[in-house]
Structure 1
Amino acid sequence: MSEPIAHSLSILTNHAPWEAYQRPYVRDLAYVLACPNVLTGWLDFAPYQNTHTVSVHSASFWQQQFDAYQQRLEELDTTNAYQELTRYLLTRPSPNRLGFHFEGLLSFWLADGFARQLHPYETLASNVQLFNGKQTSGELDLILYNHKESVTEHWELAIKFFMGSAPFAPENWVGINSNDNLQRKMTHMQTKQFRTIWVDTKDHGQVKIDKRYGVIKGRFFLPINTTDFIYPAWLSPSFPMHEWCDKWDKYNLTTIDMTSLRRANYIEWFTKRSFYDSYGGHKTQIVWPDDTLPRTGLYFEGDKPIVIYPKRRDPKIDNT
């Protein structure tokens, strides 16, 4: 793996390629493709459980997929072809849940890109149910046939928006639900879904999995006013990185420009919807009285994402 890398946070948040697109779902689709995997390599947190080898796609792999699909993204963004994408996403189960939205975007790209010969991945099955006796024990996200390498691949997907704290090991990146962290998610994927060898598919019979890939994307948030951040060797140095502020940290809360702040809508964890700035956005300055804490969640300070998150909790006055 590469050596740790120090970056200024401002460098990481500028010129995101998905911002070039105007239509919301196209921006989301561009983000899902252009965003690298969180990981530079899979970390084995279950070395004694006899699990299979898990791989990750490199940042250059995802850049190649984005480059190959750019002409199609332009078409979706500028013509009535956009309706194909919206119909596909909105007719899927639970389209308003972030994880399902992520899966829907990747599934659309896989089917559409393969039909246009823009990549070699044919979808054999998705959302394959696993059973323990008569009980459902889990689900496999995507079973693909890689025509370039002539192998069957299992891709397990996760979209994660994690707040980091020192020393920035995988267990130190947690979600709004503090029980959710990167190490726990990877361990679950490796010891549950990635243990499967044979899969029964509706249209292709029983297939044997040759390779396993963890596809973990999203955004990470560093403590506010972090000046230099040393990337651990396992963390992709081009992964989207922003800031979070402890809702109890009154000093750093005062450094946020409240005149440009608005609370994000749920879907904007992917990409910002600028039309919310004037419709349902901040009509007036957001003010938190001395005896009231800000609500936990994602905000935009202008165009900059920032998460307000409780580092510690007091049930007597925590109002989330």
Structure 2
Amino acid sequence: MGVFDKIRAGLAKTRASVAGRMGQVFHGRGKVDEELFEELEDVLVSSDVGVATSTYLIEKLRGRVKKEHIVDTDGVREALKAVMTGELEGDVSLLLAPAPAVLLVIGVNGVGKTTTIGKLAAQLKAEGKAVLLGAADTFRAAAIDQLEIWAERAGVDIVKQKEGADPAAVVFDAVQAGKARGADVVICDTAGRLHNKKSLMDELSKISRVIDRELPGAARENLLVLDATTGQNAVNQAKQFKEAAGLTGIILTKLDGTARGGVVFAIRHELGVPVKYIGVGEQIDDLQPFDPRAFVDALFQGADEEAAGQDG
């Protein structure tokens, strides 16, 4: 399967929901009027784009339709695709130079954090990069054990200590090992405990100080893993993590298991943080670098096909 096909397949539930409703809105409508904009806004809200983000996107659509003198629904559909794509665009690639880059991966239990790290490590290794994992989520023993299994699967080295060890000490060891072994990327699993944001902030601040001291000027990413099936709750979770830790990117998992894929837009608009990867299945290569245009095209494909069939 090509990248677009994987994204399209992974977004099947979201696409079925969005495309079906979009098709109903556009079908048989002969004019562009306020009712059309209101109905499109309702579709976005019901697809977990969120009220504030949906209102923002439709306002941008209104402005574009007026500026470009669009008078038919086909033009409106294309304008909406362009507006939604533009909202998602930005620097969606990982910052990996200068090496060794350090990726801190955070997220609460159950979002697929450890699995995501394993898949990311495997992909980066397949690209020819030397990858090392740091098991700095020492809050629960299972996290260390699971990461060790993924390190073995991906064929990469891992640095670990015992359960309850100081996470910053693990990161220190991982960074030192990364420098000594000529690693291109050091990926550190970190605990994501939101019940006490101060503890999380203190822990990540300590880790950051270690990295700054040992690797001044290193490429850095703070990546938050979110579960797409939680919809707007994922946005609220991201806001708390951003406040506590600072974020450079989002990895959105389990998109294949939900019709709530519209939450991507809410995350981008309300947090101002780019989505960098999406998970669209269980296989290693189902963790995909985020492509805004392919994502929006996949969402709209069903609506476009339906419109073409009705026009024919």
Structure 3
Amino acid sequence: MTTTITLYTSEPPHKMDRITAAFTKLNPEIEVEVFRAPTGELKSKIEAEALAGKIKADVLLAADAPTFERYKQQGRLLKYRPADARLLHRDLVDPDGFYVATRIIPTVICYNTNAGVLAPRSWKALAEARFFNRIAIASPRISAASAHNTTVWYETPRLGRQWLEALSANQPRVAYSNSWVGELVAAGLCEVGIVTDHVARELVARGASIGISYPSEGSPFVTQPVAIVGTTQVADAAKLFVNFLLSQEGQQIAAEQHYLPVRPDVQPLTGFPGIKLLPPYSRPHTAIRIDRKEHALAS
């Protein structure tokens, strides 16, 4: 007898297809039905379903921890901490056991290497007049990563409101998603993009004329948490899916899809530099880094 779990996710379809195929190969008795949309649209769908009386998803895999924290406070998630969560940095695991990170996704600066632009090495540089009308950024109304980044930049002492206003004054082109930002820069329609690292790295792997800059102040990042919805009727199957995402095989797929895996025993693809990360929550901005040899978070 086949059990069906419904997954709501912001993950691109081609990436999600590989994950679900690998999962069902190990668990042929479980079928995964996927509803995919940007995190902002997922949240709207979940709110509408909650008002109607029942959230239809069994598992939620989306961009940002604050969304999951809100759902936890609203009592919408099932408490479950997979065994492999013990391997993760404490900042990647909900201390109450309701959700856990599945990837580390920094936001970086990409630029078209054929445009003759001097590669910006910091967020501050993007406020300079030379970048007027030359930057692309994902809409914070649609992209949870973009919305999250805005909060982190606002809270970062070296940036803050003044820098955000200066960036806005440069009239960046607002795109639908991070993927669209990457394509705009690759096509030369915008010379510089503020984009998630995996999008830029995928373009480089495709041979696009893209350079990547890891800003000196550090990169905001999201962790694409996963959680089980509290109203699920197939909790055992949902737990198996969560377990798979954190397994060595699941994390190896994440690495091959240009994400940074959360397990310290799974390495990212070659060519990833050490990088300072800006903490994803409202907390003191202590130095957090990903080292190229031991890529897991280190305080």
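Data for the structure
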{"quantity": "Winner on relative contact order in percent (Cα under 8 Å, 6 or more apart) once structures 1, 2, 3 are ranked, highest first", "calculated": "2"}
{"quantity": "If helix-only ellipticity at 222 nm (-39500 (n - 2.57) for each DSSP H run of 4 or more, over all residues; to 500) is computed and equals -10000, the structure in 1, 2, 3", "calculated": "3"}
{"quantity": "Comparison of 1, 2, 3 - label where distance in nm of label points 7 Å out along Cα→Cβ at positions 95 and 215 is highest", "calculated": "3"}
{"quantity": "Entry that produces 1.41 once Cα Rg over 2.2 N^0.38 Å, for residues 47-158 alone is calculated, selected from 1, 2, 3", "calculated": "3"}
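Quick note: the coordinates plus some simple rules give every number you see, no bench work behind them. Please read these numbers as outputs of a predicted model, since none were measured by experiment. Cβ atoms are built from the backbone, for glycine too; each structure is taken alone.
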